[in-house]
Structure 1
Amino acid sequence: MNEDRLAFLKTVTPFNVLPDDVLRGVVDLLQEVRHPKEGVIHLQDESKMRGLEIVVEGEYETFFYDSEQNKRVIEYYRRGSCYGGVSILLNKKRSIRTVIAKKGTLVYFLHRHDFKALCQAYEAFFHYFTARYGQRMLDDEYAHFVKPSRAPEENAIAADQFYSRRIEAIEFRDLVTCPQEAPVYEAARAMAEGKTSCLFVTDAQANIIGYVTDITLRDNVVARQAPTDSPVASIMDAPVVSIESTAYVYEALLLMFRTKTRYLLISRNGEYIGFISRNKLLSDQGQSPFVFIQSVRQALSVNELKRRWEEVPKMVYQLLNRGVRAEIVNQVITAVADTIALRVIEGVVVEMGPPPAKFVFMVLGSEGRKEQTLLTDQDNAIIYEDKANEHREEVREYFLRFAEIISDRLNSIGFSFCEGGYMAKNPKWTHSLSHWKRNYQEWMAESNPDTVMKFSAFFDCRYLYGEPIIMAELKEFMNQEMQRPLESFFFHMTKNALQYEPSLTFFRNIRTFARGNQQVFNLKKTMTPIVDLVRVYALKHRIFLTNTGERLEALWHEQVFTEKEYQELLHAYYYLMGMRLKKQAVQIINDRTAPDNYLDPNKLTKVEQVTLKEIFKVISDFQVRIKVGFTKSLY
């Protein structure tokens with residue numbers, strides 16, 4: 001019987017995209033349900049869907065009733081058709097249509113908890129239902145009868161559309177430009193005539209080199225009493241920030257918050273085709289996380305920043321429940337954390353006065369990888385430019401005090417001190433650029449197991465504040481050093497990454513250990529081999545991206561990984577990340593306890609357990625590959 005069900009499921013879209021082991025687990029969850037002829041199974045927008053229904057025999061007649069009780073938009077669901085997925089995901093579990101069973105109808109029933117677990121685990125499975133809904137909504141008559149969700153902000157399709165919407169699909173403004181030698185008053189006049197708040201400045205070759213906004217005119221002209229006949233290039237803001245038209249809306253907003261720009265140039269095929277403002281994008285998002293990030297940006301005190309950070313777990317929980325992918329949730333958390341850190345740094349700069357040297361405040365570890373969770377501590381460092389001997393102590397004294405204030409404030413907000421002391425307030429991690437170059441040189445050239453274990457997080461360093469050119473010089477130095485023979489460095493990095501074995505026994509059960517009254521495994525340690533091993537491959541190929549997903553994509557483009565390997569590792573990593581974030585959010589919101597990384601597999605659905613076992617196998621296969629590639633050993 002089970003083999004027959006399995007064979008049938010393999011013919012049903014979208015179950016045919018699931019791995020065989022997962023399908024076998026689904027088969028055990030299916031319940032047979034027979035319906036009498038002409039029996040009313042569901043009423044539109046009234047019946048609550050208990051789960052997904054797959055037609056095996058007979059058929060469903062589905063339709064809308066109009067005000068005269070006439071059947072409208074009639075459709076028939078026959079063998080292999082699924083009903084209820086869209087209703088569960090996008091209509092608060094209420095049946096979108098009325099459903100009547102015809103003669104001899106048999107369906108397989110899959111409970112909605114198990115159905116939603118599959119949606120969470122397999123993006124292609126989830127997107128089949130959201131894409132189907134989107135296609136149906138292009139039919140005016142169908143769309144007319146679909147009642148709006150009672151709580152639009154919780155509607156999963158709204159989330160899906162937002163996080164899959166591209167810049168090219170929204171309305172953007174045409175460019176208004178003027179040459180760099182034009183006087184300021186002409187630029188202002190062009191802005192008035194073009195009814196735009198942003199004008200772009202071009203050089204002799206018509207390349208855009210800067211921009212002028214209403215704020216530019218206020219701050220750089222009026223406030224400074226600059227002559228209005230001076231060249232516009234003398235008062236313009238720079239540099240300009242651009243994004244491809246194929247990028248997603250959420251990526252544009254994250255880029256704006258990261259670069260602190262209010263306007264983005266939009267490019268297509270190497271040419272600028274328009275621009276868009278942050279206010280325009282935010283106004284389109286209603287109550288999205290990006291409005292929240294804007295409120296963080298406007299916070300005026302450390303206490304207010306602390307309150308904002310305390311709101312993040314609820315936002316994370318809502319995003320995950322709405323089907324937003326874990327990698328996007330990671331980016332939202334990172335954007336909030338970055339914005340808080342920037343507000344703190346900016347405040348300390350104002351209090352202490354201008355720094356005595358150019359510098360960079362960089363973040364490391366999970367923060368550097370843009371993979372922060374709700375259980376996070378500080379990992380940061382400061383690089384300052386080399387100064388003459390007579391100024392060295394003065395510069396160092398300033399930055400150590402600067403780092404101490406920042407770290408103390410971040411700790412009070414909720415970013416706890418790093419237990420290992422990897423913070424800028426530690427004198428070991430606030431130094432000149434030349435000192436930092438020596439650090440990296442020693443770590444690579446004199447590698448040993450202890451060095452690799454302690455300092456691998458420094459290879460996930462990311463610019464946060466200061467002079468980008470300093471960070472660029474450090475990365476270029478690392479690039480040059482990695483062209484030397486570094487077999488020992490990569491050997492020890494690989495050995496360190498292989499210390500953890502996936503929690504899977506010989507009999508494909510999840511290996512656990514006792515913690516209190518529960519048998520658990522450590523989600524963070526489960527993810528660590530992917531992070532560490534992808535880092536090894538990235539450094540070996542001199543890819544200096546820090547995010548695990550971005551590193552994987554770059555390695556795929558470099559043909560280091562096949563598309564299958566890339567997709568499997570990406571799915572494995574972010575599936576575990578989603579579990580980890582949701583577990584931590586629930587602990588904070590519902591249990592009012594400190595979050596951790598431990599999970600009891602017995603509290604997971606069968607689908608989640610089977611998916612985890614598949615992920616452990618992917619990690620194990622990955623480890624075998626890297627053992628051969630970097631250590632020349634299978635043992």
Structure 2
Amino acid sequence: MSELPEALRPWAAQLSLFPEELALSLGAHVARLAAALGPMRARNELEGGEPQGYDGLTRRGSPERLLMSEWLMALEAPDEFVRRAAFGEQAFLRPAFRQPQGGRRTVALLDAGPDQLGSPRIAHMALLVALARRAESAGAAFAWGVLQSRPGKQPFSTVDAASLGQWLKAGTDAPPLPAQLTAWREALELGRAPEDVWLVGSARLARLPGAEGLSHVTVDEVVAPGARRLSVEVRPASRPPRQVVLELPPSPQCVRLLRDPFATAVAAPVLGSHTNSVRSIQFSADGLRLLMTYANGGVAAQALPQSPRDTAPRPKRFFPHNGERVVALGWRRTGGLLVMTWHEASASLHVHGPLRGHSAGRVLTIPSSALPETLRASLAAGPPLLALSTLREGREVPLVLDRERTLHQLASGERLVTPLLHGVSALFERQGSLFFVDRDRREDRADSTPRLGCLAPKEFDGWTRTLPVEGSDVAYFGHMRDFYRHTPGPPLAIRKHLDQWWVTRDSHDEQKGAWVSFALGGRVVGLCCWPLDTPLPGLVVLGDDQRTFYRVTGDGPAELVVKASERVVSSGVSPVLPLMAWMTEKGEVCAWSFQHRALVYRATPGGTS
């Protein structure tokens with residue numbers, strides 16, 4: 001860590017646990033809370049201990065500790081001696097006492113209930129750092145724990161990565177109970193008048209039986225439009241309360257503080273059997289799942305964790321029946337795998353999935369004769385096509401994107417297959433709406449201008465607009481915060497030439513776009529919009545070595561993102577999450593978080609699933 005500002009030096013030992021940017025953000029809160037807490041009060045002479053000489057002067061004392069200069073005044077100026085005695089101006093030696101080891105202690109009990117989940121825990125973390133340093137400065141012991149936890153597993157005596165890691169996992173939906181406070185008081189032997197015990201949480205803690213005489217820190221979120229602040233009231237047992245308002249750091253830093261403040265979490269590898277090795281990967285249309293095909297013909301949809309600390313759930317799997325092979329794969333709008341298989345004997349396309357509103361049940365069958373030529377040719381060979389579904393008039397409609405980039409609608413009835421879009425170069429689904437970049441079917445020129453559009457979920461129609469670029473057949477959408485159908489256009493990158501791209505954060509505003517070129521070689525695999533406050537998204541480029549990923553924004557040198565363990569054969573970036581995925585030539589599948597700059601998912605071949 002670089003050298004901290006002078007104002008944060010007292011907490012340098014505790015703040016060194018965190019990466020520099022988090023230490024600076026948290027340190028500002030620590031300094032303000034430490035000032036509100038104040039130092040531990042010194043014990044007076046009557047609290048005693050073993051006498052250890054004198055350590056200064058005082059205005060009160062017994063005659064034998066009166067300074068020799070005062071006795072001299074009694075001989076030379078007896079009237080002044082009497083006056084000074086009457087007005088308490090005489091000087092006495094102040095005795096010093098050696099306190100017994102462990103004689104002083106600071107205790108902090110934190111509420112991990114529903115009132116304190118989320119951003120209030122950032123104030124809790126800053127308080128722990130401030131209280132630990134405060135106790136260390138006074139030569140006192142420090143103990144802390146979670147009220148809802150059993151005292152047998154705690155308390156902690158230090159504030160370090162291990163103890164904070166356990167505390168971060170101790171969140172609960174149960175508020176603190178009087179019995180829990182009683183158990184802690186008994187386990188820590190706090191007695192009737194504990195010296196320095198702090199209850200940290202909501203205002204309800206002060207009303208618990210047994211909280212009388214304890215110090216309190218109340219943490220509340222400020223409820224106001226656009227407010228990102230915490231209100232903290234520090235109420236010592238024997239001093240007036242103090243109010244502190246803390247401005248929360250940027251959202252990415254808040255997430256890191258609450259999920260992985262020490263940047264030590266790594267994704268645990270998920271093992272897959274050798275015969276079940278992955279053959280291809282692609283993101284689902286909603287960008288939330290990774291679609292994988294296996295060597296044995298099966299397929300799966302893996303929901304991806306968004307943090308290295310999260311556990312990867314089990315994937316949803318599908319294995320085709322005898323005589324069938326998977327030709328399209330996706331995730332349904334209403335949830336669940338959407339799989340299309342080709343049945344060789346009957347020369348028909350089967351759609352598997354409990355489609356809402358269809359009386360035919362789980363399987364929709366379309367004969368080969370009803371398929372357009374481009375779709376029939378796309379089903380012959382190659383990796384599975386991208387499938388998805390949307391709702392139209394209460395019925396779930398399956399869609400499939402063929403290799404000629406035509407989006408088809410499949411249905412039962414007279415018209416089984418209907419082409420919807422042509423020349424689709426980018427597509428993603430959000431809340432039932434389909435956002436796309438395509439070319440108007442009526443424009444058959446090679447340099448025709450692409451369109452950005454949206455198919456709405458109810459009327460199955462929407463808006464389209466012409467993009468300010470020409471002659472491109474490759475485009476990528478990027479993620480954005482709080483994206484809805486009626487918000488400004490999604491972030492977009494669209495290629496004009498091999499190494500020239502038009503990149504924008506708002507595809508509805510031509511003035512917010514910029515041209516980006518790069519000379520790395522390699523190829524663009526997606527669009528990175530993290531951090532969210534950057535003025536321009538960055539192209540994600542896989543370098544010539546087929547292992548190294550870069551981020552290119554056009555306003556500086558390429559930024560190294562991550563290097564894969566082996567050569568990458570397939571990769572992509574989610575259009576709705578700050579995640580990138582790749583598959584190596586040895587079959588390892590990885591998902592990387594731009595937000596955490598770490599792997600959040602890793603599946604390695606050669607084990608047992």
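List of remarks:
- When distance in nm of label points 7 Å out along Cα→Cβ at positions 388 and 436 is computed across structures 1, 2, the figure 0.9 traces back to 2.
- Value -14500, calculated as helix-only ellipticity at 222 nm (-39500 (n - 2.57) for each DSSP H run of 4 or more, over all residues; to 500), assigned to which of 1, 2: 1
- Entry that produces 38.0 once mean projected area of the Cα convex hull in nm² is calculated, selected from 1, 2: 2
- Computed 11.4 for mean count of other Cβ atoms within 10 Å over residues 76-83 - originating structure among 1, 2: 2
Taken together, the values in this text are just the output of simple stated rules run on the coordinates, not laboratory data. Computed from a predicted model, the values in this text were never measured in an experiment. Cβ atoms are built from the backbone, for glycine too; each structure is taken alone.
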